[in-house]
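Before anything else, here is the set of structures, which you'll find just below.
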Structure P
């Protein structure tokens, strides 16, 4: 797995703060105090994600995290991405339409504290077929900071997995799959939950077999999903195999439907841990070659790229 952001991150200050990078998602907030050259000199985190806050809560919540990094009598630029710019967030940051660069529009909410100069990055939208992303575009900017000439497809596994085509530094089209959310719902709230109780293990062979089976005939996906429960009842399918089979059926169908995107282009998987590895394994079984990039570093790299753009535009 490629790693390309070299930082010694700590919560103790190590030099003057030039600007602050913020990744503010639905469930948590991460912030980095940055030196001018893009070096991390301190970090902090909070569980005060967008879903827990009213609009008036955002500024005081941000201050509770970064106040110690601010200097009296001077504005500090804060570059933020993620759900902080959603309609339910601090202030809605408009979507840019593809084709476009990953880092495009920003919006600056009015702050009561004179030390704050906040810029929220906008998301990306696609009109035909309709699709949106908010947060992933910053990770894509991180990929391009690492490799400015990248052309091909970037897969970002998650609750809502994105498949994004990039050429010449431009996002040309993308597609979102609810595979992660479907797995969560089916494994915990559908009849299939009886086949994979909490704490169930994993069966690698069952996962691979389900990937290949599902990719060969995606039209039968709904029937195969119920077969997970049926096989538990009449064919002694173990809980570990049932869980892995459910995942393999869903991921196999997703990868099969994106074959036109990845079969003739370079493919990067931007992810962490088990989920990214499952996508890589599934692709290899279906004849696809991919490289893994550690997504934990991509958001920060994308925020660094956005700040560089701000610096160039500054008078």
Structure Q
């Protein structure tokens, strides 16, 4: 073949290839990934971000992660594990969703951020703090999953308040609105045997709420559930450990010096226990009026209500 023929042949091949590239779908390129580190006291959070079309900068995402870690530290005094991997994925939409926390790799959190999410959305997010709280309590058998979700549900807003990221008025409004979801329904067989969404998340939160109030009553408001949970964590009970629930609750009771957690568990584990929430709100001095929480400091348990969200110093 002559040089001219060869050149023409190459030109025809090149143009044919271009047409093939137009006509044949090409697999989408792998998502770009950025990485950064967030310091959480003496612990480290290694973050990987799939940056596919996210409007947020790494600096904004880093501040979001830092805020969540700071809230957990405010509540527990220190971050629960030395090193955690955090994978932030993207999805089409706005907001934060799909949080999951695992004991694998010494602590691993996966969460999704929408492509239309703004910095304001991140500032109001609660989910990442919720997921980090999971790291603070031992891994439980399946029947006790309610205590893991209940603690994360109850502690998250308090931790954010103590870190200066949320306000008590909004938290109490949401508790009055949502705590009834944790009440037993027809056919309920107790927290260990009723695995509905309401009983898992809000039934667990109701257990925490009642325990917090009772610990404070028995200790003249010197200690609360926060002290019990700190005690469990400080005795080695983080998510990387597999404990049974009595072991964890006994450790919490020992930390506060009163037998509240185990007694309450024995009441709620195998049978439904209805709680007169309306009476409890009155005793705590909180109500909802015109779409917001109102406080009544003359109520008998008003001091306990205030102490629940007050910063707890070491």
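Please treat every number below as a calculation from the coordinates, not as lab data. In this text the structure is predicted, and so the values were computed from the model without any measurement.
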- Query: Once Cα Rg over 2.2 N^0.38 Å, for residues 65-208 alone is calculated for every structure in P, Q, which label goes with the largest value?
  - Reply: P
- For P(r) over Cα pairs in 10 Å bins from 0, in percent computed as 6, 24, 29, 20, 8, 4, 4, 3, 2, 1, 0, the structure of P, Q it came from: Q
- Query: Out of P, Q, which structure matches -14000 when helix-only ellipticity at 222 nm (-39500 (n - 2.57) for each DSSP H run of 4 or more, over all residues; to 500) is calculated?
  - Reply: Q
